[in-house]
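Asks: Below you'll find a set of structures to go through.
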Structure 1
Amino acid sequence: MLNTSTTERPLALPTALTSVAVVGMGYVGLPTALGLLEGGVRVIGIDHSPERLRAIETRDVDLIEADHRRLEKALYLDGFELTGDPARLAEADAVMVCVPTPVDRYLLPDLGPLRSACEALVRHARPGQTLILTSTSFVGTTRRMLVEPLAARGLTVGEDVLVASSPERIDPGNSTHTQRETPRVLGGVTERCTASAARVIELLTPAVHRVASPEVAEMTKLYENTFRAVNIALANEFADICAGLALDPIEVVDAARTKPYGFMAFDPGPGVGGHCIPCDPHYLLWQLRETRTAAPLVNQAMTSIAERPRGVVDRAHEVLSDAGRGLGGARVLVVGVAYKPGVLDVRSSSALDIIEDLNRRGARVAYHDPLIPTLALPGGGMLESVARPGDGEWDLVLVHTVHPGHDYGWIGDGTLVLDATYRFRSADGSKAGATP
């Protein structure tokens, strides 16, 4: 029987912590591996994709500048290895699972990558290892995908192997909130599990907040990102309210931001994207269907977020109509397709939905993004970024993502502009265009 009590034996920990394997070398796994290496342990980076491993080896990866420097150094060190062989998991004193947890086209959790990673980990686990799940998922994932299968193998969690959840808190492209400066929540199956996992997480950040169980850690991450989703939906709704009252929503946000307590500013925009906000709350909602627990506020927020790109296209139609032409046949340039500024990532980007809807309504759509040279469309087909957008003749320029350090001075000069960021300013410093 699985032993999960907190008094099973003194908190003696495995004597060695010299190596850590990281499963999944994506936007979370690679910075995690670099942080562990800097913490003084040997790192085995494992990824099933040869293309991803090759991209890391050729430095063709999306990292903040500090991590690029760390990667350059790591690739010349004997203590940093990259492999596609999951059997190498057995060599490590600790393992961190950092694989993606996306949703499918129906907004249901796609547990395939996580299930596959956990199955490999259980298959190759050995006594004495510490196993930490960092991927965001439903409450109970750690117990269901690691604890129970390990017990079926005859490994007692808390004695033979040590298991914990410590959801990642990495913000791609953000050099302000580094991994080392960001506290991590950690919940082990037993006290001994928590204590051993803390030794690993403390290599990444000294600020470790321990909670009573993996389930508390899992719910904490879902709460964090659901909080953001609800407030983004509210910010977008207030932007629409301000538009109806002829007010500048950004002036309102910035004014409210001056309050030093009881308010946290969220900016409106064209939609959300990336790995967290469009996905994580759906893991919660999916689980709540099983328990028949209502979450009307979360449901409405996620519905509002999903509908936001269509609202931007509706506004594009209105702006063009006010200028004396329709959307059908209009030459529309979407500026920026990454899901947020400064990243080379289009996962769940609202730009994809906007472009698809514009095409469906008959517009002739092109895009310009200095960081994204080609774009695969959800419905099939490819687009290439317009290299010299200032030379084109556009009926409408729709500003979606503005990357820092790039020239957008060509926007303006009589061009009809729809600023879906609400904060874009033309070269002369004036606010450009009609916001959504």
Structure 2
Amino acid sequence: MNPHLLYTAWSFPPSRAGGVYRALATANAFAADGWDVTVLTVPRDIFEASAGVDSSLEDQLAPGVEIVRVDPGAQAHVTDLRQWSRLRARNIELWRGLERLRDLRGFPELTYGRWRRPLESAAARVHHSRPVDLAIGTANPNVDFATGAYLARRFGVPYVMDYRDAWSLDVFSGRPVTNWIPGVVRTERRLLGRAAEVWFVNEPIRAWHAQRYGGADRMHVVANGFDEYEAPLAVPVRSGRAQGLVFGYIGTMSDQVPVEPLVAAWRRARRDGRIRAVDRLVIHGYVGHWGTGEAARMLEAAAEDGVSFRGPVSKSRIGEVYAGFDALVLALGTGRYVTSGKVFEYLATGIPIVSVHDPGNAATDVVKDAPGWHGARSLDPGDIADSLAATAAVAAAQTPEERLVAQAWGSRYARRAQLNPRIADLRDLVENRSAQRSR
């Protein structure tokens, strides 16, 4: 009989939130290894009302993966005023205070904490229907970890904590998160102490947690890696470069992304001729989570300088978008612990990359040896302009053979290559436990 994995992820298809790609890939990887996979996630309408949906992602889910949608009972995601209670409509502050108390009653996390008890009930039903051999929760939200801890406590099921983000660490400042919510550190320490494995996206984050909480022997780096969908990421060199280079950015331009210095550097390089008037900077994705704010205004004002915003693209066809680029802009927020999932996808394409982020970011360790890469010395517009110009020269001259070399170099970061060693060890863990029980 196949081993049974119970996987908990708030962000799961059709959600378009950043964590969904790691969650989807993990469920698919276990299914490909012969596990029966059951996923606990939230109803579709929560995604539709908050982060938005990408329906094409549901088509990428492996056959046989069972989805159980568990209502968290929280009202914060209800944006339809017609569904608001009289109290919420008339006294929003009082309502918000009461909601916080309800959130924190079972788990120390605002908005999501009350999902713990519905998750535990759903996990018990799943386990009684078909015994669970392993539980994995991926965060954030951190209440996703509660499922595994519950199954371990009630039924002795081993569990894995997958930190695609950090709970007590601010990855941008590098300092512990200042949190007024009581019990966070105590709860995290207890969860970490009982987990069979703990996964982190890069070594700096893993080392920070090992130093703070101990248990380094159970802590592993599982980098995000890249996923292949319908359109291949390994794209050919684009014809027509002589008529103008196309620099591309794909992702969410959050408040942490250095949009202002990037735009200033682009304008400077165009003024002095290192970026030609026919060259373009094309941005796909989201500007913030709602498409508004200062970044959106700056991009709109830069349209006359060859900067254009094209909006989101379907993940399943993202390779077709990369095929239209000659150079890629890796713009990230500052922080020693910041990697970003897009760096691996960028590397898979073989397209020259210019890094527009603090050189001290963890992303630098990943991309620094890639063929055709240039990194800005700092976030000063002059330094960024120098790197844009150097990348333009590489992009204009890259041969098909050089593109293939770069793609081969990037292939090491396929998501499955990151997951397979952990899946193999966890299968051994489950099989050894089963053998001991049968003696």
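Asks: Comparing FRET efficiency 1/(1 + (r/R0)^6) of positions 140 and 316 (r between Cβ atoms, R0 = 41 Å, to 0.05) across 1, 2, which is largest? All intermediate terms of the calculation are to be shown ahead of the outcome.
Replies: Values: 1: 0.45; 2: 0.95.
Between 1, 2, the highest calculated value is found for 2.
Asks: For structures 1, 2, which has the highest computed value of distance in nm of label points 7 Å out along Cα→Cβ at positions 20 and 412? Don't jump to the answer; show the numbers that get you there.
Replies: Details: 1: 4.7; 2: 3.2.
Across 1, 2, distance in nm of label points 7 Å out along Cα→Cβ at positions 20 and 412 peaks for 1.
Asks: Assign the value 0.05, calculated as FRET efficiency 1/(1 + (r/R0)^6) of positions 36 and 276 (r between Cβ atoms, R0 = 35 Å, to 0.05), to the correct structure from 1, 2.
Replies: 2
Asks: Work out the source of 2.8 here, i.e. which of 1, 2 gives that when distance in nm of label points 7 Å out along Cα→Cβ at positions 44 and 324 is computed.
Replies: Among 1, 2, the structure yielding 2.8 for distance in nm of label points 7 Å out along Cα→Cβ at positions 44 and 324 is 2.
Asks: Given a computed value of 3.9 for distance in nm of label points 7 Å out along Cα→Cβ at positions 12 and 364, which structure among 1, 2 does it belong to?
Replies: This value belongs to structure 2.
Asks: Let me ask something else about it. Here FRET efficiency 1/(1 + (r/R0)^6) of positions 108 and 204 (r between Cβ atoms, R0 = 25 Å, to 0.05) has been calculated and equals 0.50, so which of 1, 2 was it run on?
Replies: The correct label is 2.
Read the figures in this text as sums done on the coordinates, not as results from a lab. Being a predicted model, the structure only gives us computed values, none of them experimental. Cβ atoms are built from the backbone, for glycine too; each structure is taken alone.
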